[in-house]
1. Where does the value -9500 come from, among P, Q, when helix-only ellipticity at 222 nm (-39500 (n - 2.57) for each DSSP H run of 4 or more, over all residues; to 500) is the thing being computed?
2. Tell me which structure, out of P, Q, gives 0.95 once Rg/Rh (Cα atoms, Kirkwood Rh) is calculated.
3. Compute mean count of other Cβ atoms within 10 Å over residues 101-108 for each of P, Q and report the one that scores greatest.
4. On relative contact order in percent (Cα under 8 Å, 6 or more apart), which of the structures labelled P, Q is highest?
5. Check the numbers for distance in nm of label points 7 Å out along Cα→Cβ at positions 93 and 229 across P, Q and tell me which is largest.
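Quick note: the coordinates plus some simple rules give every number you see, no bench work behind them. Worth saying up front: this structure is predicted, and the values here are computed from it rather than measured. Cβ atoms are built from the backbone, for glycine too; each structure is taken alone.
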Structure P
Amino acid sequence: MTDMGTMNALARTTLLMGFLTVLLVVLGYVVGYLTGVPPVYTLTVAFALAMMFNLATYWYADKWVLKLYRARLVSEAEEPELHEMVGRLAANARLPKPKVAVVPMDAPNAFATGRNPENAVIAVTTGAKKLLTGEQLEGVLGHEMAHIKNRDMLVNTVAAMMAGAIAYIGLMGRYSLFLGGGERRDRNGSVALLAILTLIFVPIAATMVRLAVSRTREYGADEDGARISRKPKALADALRAIENAVRGRPARGGNPATSHMFIVNPFRGESILELFSTHPSTEKRIRRLEELAKGFS
């Protein structure tokens, strides 16, 4: 990634995370207003619950997702070409070589998992091995290596943690209203109505911000991955091939909650709005990569 591109991606991610923090604090005060509970208690309980759940996900997601997709770790003897590519890309990225896994899935795709570079796994579906050329596959692996280098799993986990806390606080507030609690809500009708609307729409906004964080990291992984593999055009071609396959046959197994891990969302059809997607438009990603390719010799 260029220095300017890196700065833009980091600035946008920081801005989005800051906005999540603002939403969390605002919603905590709204629930405090409606229920009479000091906001510090509401925020502390909600954030603690979200943190416990998402930290567990962060530490054990690699084992869970590999088991979910029946991915099998493969040795160099079994998959010499894959290991050779991953080893070369790891050297380019100045990272430890990740473990390599193969997913028995006809749909072409790939993902990286693991809480840090020392515990990372790059997984490739059998469909990707069949469909993609060697250069295209290396471009895809470079993208996944960039996710590992940029510690995107940590960033996505923190974003999910904050969005989860916001969702929990909103649920607490709505539940208290249904129970008839919250003496303060009757003191000023217009303020109470605004507070109730906040309980409904802030969690939705938090989800959209979390998805925006994920999309930002995908753009960064495309650009960094292209520089790691030195094959931006091959990555663009691979994205086009994978996108066409996904449109024709979205995945039916697995869990949509893992969609952000894949290089292309395997669960969505053409009708999903980009605003509510874990990935930016594949067409936009391809255009950016093709533009980047013009700067490569």
Structure Q
Amino acid sequence: MITPAFLKKGSKIAIVAPARKISREEIAFAVKWIEEKGFMPVYDDRLFVEYHQLAGDDDFRANVMQDYLDRDDIDAIFCARGGYGTIRIVDKLDFSKFEKHPKWIVGYSDVTVLHAKMQQLGYQSIHATMPINFEKNTKEALETLYEALTNKNAVCRDARPCVSTMAFDGVEIVGGNLSVLYSMLGSDLFPETDGKVLFIEDLDEYLYHIDRMMMGLKRAGKLAHLNGLIVGAFSDMHDNAIPFGMTAKEIISEKVKEYGYPVIWDYPAGHIEDNKAIIFG
């Protein structure tokens, strides 16, 4: 996998909204953080366009993303927030100029689509918090993002995740949000999982939906040949009036227990305040 250049003082970080709309107020804390870290935030009024739920219609959002993908002076792209919409524009994007000057793509949740695209093209990317969340994130989570961007080699902050990561040394990590991964199943964007470590997390789903998605991945052969599984936060899960009868952890465990590879539970990444950075690829 190709590693984009790590950031240094003065590096430019573009803030882009490939999915749901966002306001100036919602990114204010993140803009200040970027500046305090010695980087230069880059955005303009296009970031705040509204089109129903989205930050502009599909062509508009794709054009803005294309602009920053193409620019040689941009060193990283922070996706402002998730929601839904990135999968509607990914096929409109041309990565030919990006490949001449690769940059870090940063985000999680709906940004799983762009992480998958990076995997397809052979580039590393950073699964980490996004500007809309910065103000509520833990200091440790934000510091791991800074460390990932600058190659400080200290992404882990407590012993359990560090030990877990060491167990997978030298193995590529792929994945992201389970619901978004499921939406790409059967397409060219679904990441290659054989021999890889798969990371999954999710938010605000019914337990039977988790079961359905895990069954989908299992039946498609995406779980059988992993080198390991990292399970992040499964936050705000719901159940029906008649309980499904299993927790998210039990559902996932049932689907992979026959394979025998290591599984790391409750890794601090996903829709939580302590959303620590992971370098995919």
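1. The correct label is Q.
2. The value was obtained from structure Q.
3. Numbers: P: 20.0; Q: 23.6.
For this comparison of mean count of other Cβ atoms within 10 Å over residues 101-108, the top structure is Q.
4. On the way: P: 24; Q: 19.
With respect to relative contact order in percent (Cα under 8 Å, 6 or more apart), the highest-scoring structure among P, Q is P.
5. Across P, Q, distance in nm of label points 7 Å out along Cα→Cβ at positions 93 and 229 peaks for Q.
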